[in-house]
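The structures come next, written out as structure tokens.
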Structure 1
Amino acid sequence: MRLVLALFIILIGTTAFALEKANLVVVSKSNKTLSLFKNSKLLASFPVVFGASPQGHKQQEGDEHTPEGRYTLDYKKANSSFYRAIHISYPNQIDKENAKRRGVDPGGAIMVHGQKNGLGWAYFISKHFNWTNGCIALSNKNMDLVWESVDAGTPIEIKP
């Protein structure tokens, strides 16, 4: 009987903190948040930081801007240099055409990720600065929740 009760308590504890699967991720650069939605219902919202130059849409490699617009979280990368990275489908066709017209490389490898591997402890400092090269960064704890709540193929909308 004690074993059944212990298992019940463990199962309740683990499911109480699980999030539903999101079918939309919305990032607000002005509010510095990443929010998970399912059918227009807010599931959770997390503080984030961006590229070192966050205002404006990413135009080219090295500009340290975070893209703006509608993209897809197209694959997960567990073995990234950053904790649990999820790739954003930037650049899209319009981004590529705009960069080509300007004679520049649009850049790429834009991700939602946790902290640099080995530096998760430094989040209490890094959360106050836009430090990525254009990615969207969260605490490792929050990245765990996003990782579990988002499947490859989920749309992401990044707003100014």
Structure 2
Amino acid sequence: MTIRVVWGTGSGPTELAAYDAALADAGVHNYNLVAVSSVIPADADVEAVGTAPDLGPAGHGLTVVEAHANAAGPRRVSASLAWATSDDGPGLFYEVADEASAADVEERVRAGLDAGMALRNWTYGDATVRTASVNAAAGEYAAAVVVAVYGDGESLL
């Protein structure tokens, strides 16, 4: 299975409109996101792709780990997702999202990932981090997302 990491930013007249625009920028706005915790299965390959390819029909569910931040302007929002896999295959995602700079959320997501790795008896490779950050102008909302998508969409019916 391939886990694709995608990211995007957006703005809009409401918090939800900004979030939808950020999901569109990442290519996952036509799916229902189904959140899971942060363990990477041993048989998965993780690829940072930026924008999702076609993952199936609109309305299908995508299993995801998501970092997502929203704010009304004038503010900056940043979302960051970090991951590392072990020599034996399984791995971890960690996510941080806040009204903060990209550097701040990246520092905190690395600290979280380090703490999660310390809890497990696995030997890890190098960590990878992806961050999305955007300024919300006065009078609008902005959103930043980084989403790890497990496989392709699946029917929810």
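Using mean count of other Cβ atoms within 10 Å over residues 99-106 as the calculated read-out, with 18.1 as its value, let me know the right label among 1, 2.
On the way: 1: 12.9; 2: 18.1.
That value comes from structure 2.
When relative contact order in percent (Cα under 8 Å, 6 or more apart) is calculated, the result is 36; to which of the structures 1, 2 does this value belong?
2
Work out the source of 15.6 here, i.e. which of 1, 2 gives that when Kirkwood radius over Cα pairs in Å is computed.
Matching structure: 2.
If we compute distance in nm of label points 7 Å out along Cα→Cβ at positions 51 and 67 for structures 1, 2, which one ends up with the highest value?
Of structures 1, 2, the maximum of distance in nm of label points 7 Å out along Cα→Cβ at positions 51 and 67 occurs in 2.
Every number here is computed from the coordinates shown, using simple stated rules; none is lab data. Predicted model, so just to flag it, every value in this text is computed and none were measured. Cβ atoms are built from the backbone, for glycine too; each structure is taken alone.
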